Structure P
Amino acid sequence: MIRTYTFPLLILLTGFLVVNIFHSCQPSVKDKIYTPGEIWNDTSGNPINAHGGGILFHQGRYYWFGEIKKGKTWLVPGQSWECYRVTAAGVSCYGSENLYDWEYLGVALAPDTINPDSDIHTSRVIERPKVIYNKKSGKFVMWLHIDSEDYRYARAGVAISDKPEGPYTFLESMRPNGQMSRDQTLFQDDDGKAYHIFSSENNATMHISLLTDDYLQPSGMEKRIFIDQSREAPAMFKSKGKYYLITSGCTGWSPNPAMLASADSIMGNWTELYNPCIGPDSDSTFHAQSTFVLPLPGKPDEFIFMADRWNKTDLQDSRYVWLPLIFLNDSARIEWKERWRN
């Protein structure tokens, strides 16, 4: 018997077939390939602009915060190092469910375009934003490096928001515990305590500062580490109850070897270990500089190492180097991969 269909049913079957063909052609998460150092576009097709950044994981979604680098790059005159910079454009925020497809959510912290005395005026330096969530206050707290054009201001800034993507309200800048603060990161421990880690003393020594319960101020308890070692670009993480910190040397915009250090307690004694990078150009951290180590929720001891490949004369064209960080025989390894899947 030959079966015949009415016209509406034919339309329904045709639509079903088209939808299934469409979905079968869509790449799955497993098909998404990281290509470190290449241009990385957001879901709208624009290059992601979130440098010196960090990631917040909140209620099943990832939020990537970073410096907005756009416009002409220029060299600040009269400096003893290559002080290239762009107009401070604030902090961006992107959202993702899979760490590959990033939706632009807007400017999380906007610069002040009116008051030249403002800490976040466009003439200032706004760098290395990191955000953590305070369960007690219900606030999202951002810490960042605030500086003057010549980098002599050397302060940490604090901003808060009721929503992860912002907008954030800038509260103040400070020298934590009376100390200079430049390259910085945040670390939130399993017990809810939060720490501000920053290069200090003209970048000669790094400090770890315990924050107050609301995460808005230094508590006054701090630890000096890497004394007179000139380390910057800190990225802290924890594995099997042990604390780890990746830093770079201080060579301006030029890359150098990364250094891994570890401690049994965050305010304890830190031991410098080795360069965890392996493969071509490992002696320059793959032509990049550390900014964050992301632990993968639900995947113990699996991490993503995040770094910036700076283009000092065209900072808006700086790229991102994301690579898997794994432990092999209790040794942390970051191996170069031109292409990889998460």
Structure Q
Amino acid sequence: MYKKKELQDIISTAFHTADFHSAPSSLYDPIKYMMELGGKRLRPLLTLMSCDMFGGNINEALAPAMGLELFHNFTLLHDDIMDQAPLRRGKETVFKKWNTNSAILSGDTLFVMAYELVTKTTPALLPQVLELFNDTARKVCEGQQYDMDYEYRGDVSIADYILMIRLKTAVLISCSLKLGAIIAKASDREADLIYAFGENLGLAFQLQDDYLDVFGEEDKFGKEIGNDIVTNKKTYLYLKAFERAGGSSLEFLSKHFNEKSIPVKEKVKTITGIYRELQIDSVTRALIDEYFAKALSIIEQINIPADKKQTLLEIAGQMVNRES
């Protein structure tokens, strides 16, 4: 069994030596820039961990795992355009550094490159791998569309939000894990169980991100706290606050979310205070724990020795309890 650091080193070396082409530079330089921004490279790590856990050869999973990371970065590149986000991982986003047209085309090329890598798998497994990848790619796009739609809807429910983050975030984590299982030739039941494990882990992971955006420590979180509040993003915290608020607190909450003249820092401080009064911090933590507990109960059903699950369980715990 590989340790987490060993797998991370394998992934890092693979990306460092990868050929992202060179001409035309106006197309490939933005791609190289995006990939050099780094990030946790969590999804390929999960693929290799899953493959190893089920007794597979991680070398057979490496190219498809890299493909998932390219796909993830494609979605981030296009998301930044749609959100008009100026920064990604502390640096200028691609469309800001170059321009929108360059970012769109480079993102499209990233998707093609992702597809090329995903298809570099055992020929006999290719139909199953492509079915999983295509289904995941479509669902991620559906999730992004829901996210954009919710900006203009006043009737978004908590169930709506959970659906959106399941599609936009959780299914790619599920896909990463199931891809490793498929390449390791795990049984259909085992592949389905690891997918369900990933789905619940992915929901907990995104909710933790939402939690940290409000209640995290800025020096640990790595970016400015309160962005979701500033942008009136309809996260679980936002929706739960309006559900629990009443009387003057509901009126105060509505005013501070809808009044554009309130200074940003004042808005963040005031809304965070209301969230604390309504115990949104503890309610959100409870939901994160609930999804994580579901994930753990599912992985227990996979009939392999507990020591083979240990590395994956460690990274899962870090995903849910992270501070950045």
Of structures P, Q, which gives 26.1 when mean count of other Cβ atoms within 10 Å over residues 170-177 is computed from the coordinates?
Q
Which of P, Q yields -2000 [helix-only ellipticity at 222 nm (-39500 (n - 2.57) for each DSSP H run of 4 or more, over all residues; to 500), calculated]
P
Given a computed value of 19.2 for mean count of other Cβ atoms within 10 Å over residues 66-73, which structure among P, Q does it belong to?
P
FRET efficiency 1/(1 + (r/R0)^6) of positions 58 and 242 (r between Cβ atoms, R0 = 41 Å, to 0.05) - structure with the largest value, from P, Q:
P
From which structure (P, Q) was relative contact order in percent (Cα under 8 Å, 6 or more apart) calculated, if the value obtained is 19?
Q
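Where a number appears in this text, it was derived from the coordinates with a stated rule and is not lab data. The structure presented is a predicted model; accordingly, all values stated were derived computationally and were not measured. Cβ atoms are built from the backbone, for glycine too; each structure is taken alone.
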